[in-house]
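These are the structures in question, set out in turn.
Bear in mind that the values in this text are calculations on the coordinates, not laboratory data. Every value quoted in this text rests on a predicted model; they were computed, and no experiment measured them. Cβ atoms are built from the backbone, for glycine too; each structure is taken alone.
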Structure I
Amino acid sequence: MTQSKRASESRTLLTDLVLPSDTNHHHTIFGGKVMAYIDKIACIAAMRHCRKPVVTASSDSVDFLAPIKAGEAIYLEAYVTWAHRTSMEVFVKVEAENLLTGERRVTAHAYLTFVALDESGKPTSVPAVIPETEEEKQQYRDAEERYMLRKKRKQRWKM
């Protein structure tokens, strides 16, 4: 494994305006559009952590907590929470911001796993994660359990 890196070094932020073309008949953003944002920002965070090409290996459940309406901003934050040999777990938090009042609310969160690839497209080692904030430390402490649950879930599909 290469030298360890702070979780904050992978932290990635993205803000975009939700337009009517991004929304469904309820005038809220399409869930699939949010999922695409989540995958994209998580990919950037993973690449910042390992500085190598990555592929999405899994996406744990995306929990939608509240809708985001047309005219609001979608705000995403992602960072690498934990790393195994060649894989990285990335946490993504999604918020909505009412641009007229400044009110923000959490609307979704997800965990994704990415695998780093070498020049020939084979999995390659990634740096370990150094958590610093209390949130990062809690994510790090719980990450191995999530890793084992993912591994168990994948094993069921191989039968």
Structure II
Amino acid sequence: MYSKDQASQIKQEFWTTFGQYIAPQLSAEGSRINWINYKTGVKHLFFKMQADKRHASIAIEITHPDVGMQELVFEQFKEFRRLLENQLEEEWDWELHTHDEYGKTISRIYTVLPNVSIFKKEDWPALISFFKPRMIALDEFWNDAQAGFEVFK
């Protein structure tokens, strides 16, 4: 078991490593991008990567405090579902009005890589191989679809 500081340091080391690995990858528009803190340009809409001691996940999270607005954004993603799945080359799970780790109501579209740990360096290649192509695909999707979300800015 790691202390809180040790766990934080290991996580920071992983995300730094991942950031260095993916940094040369340009966005779909051909520009440099901060892949770890991806900016969608829409308030309360995030592309989020997470990893802990049991699994990793990547998600589109809709965190608008108004659940009605969450539902509208979620419904807009449904309109783009085929494009999203074509870019990702896989189907993700869709959850309208679920709860995050803090009990806050969110909606998300996500996928999980089970049985990996951010605390095991031997799992880092699997984590990087999980996150990188999916973030690139999300960026390509967003490059094509973001105009359809302008109303939510």
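Observations on the model:
- Of the structures I, II, the one that 2.5 was derived from, the read-out being distance in nm of label points 7 Å out along Cα→Cβ at positions 69 and 101: II
- Read-out Rg/Rh (Cα atoms, Kirkwood Rh), computed value 0.97, structure in I, II: II
- Identity of the structure behind 1.00 (criterion: FRET efficiency 1/(1 + (r/R0)^6) of positions 29 and 141 (r between Cβ atoms, R0 = 30 Å, to 0.05), calculated), options I, II: II
- Structure from which 38, 34, 23 was derived, Cα extents along the principal axes in Å, for residues 21-84 alone, options I, II: II
- For 73 (percent of Cα pairs over 12 Å apart, for residues 53-92 alone, calculated) the corresponding structure among I, II: I
- Structure (I, II) behind the derived value -10000 of helix-only ellipticity at 222 nm (-39500 (n - 2.57) for each DSSP H run of 4 or more, over all residues; to 500): I
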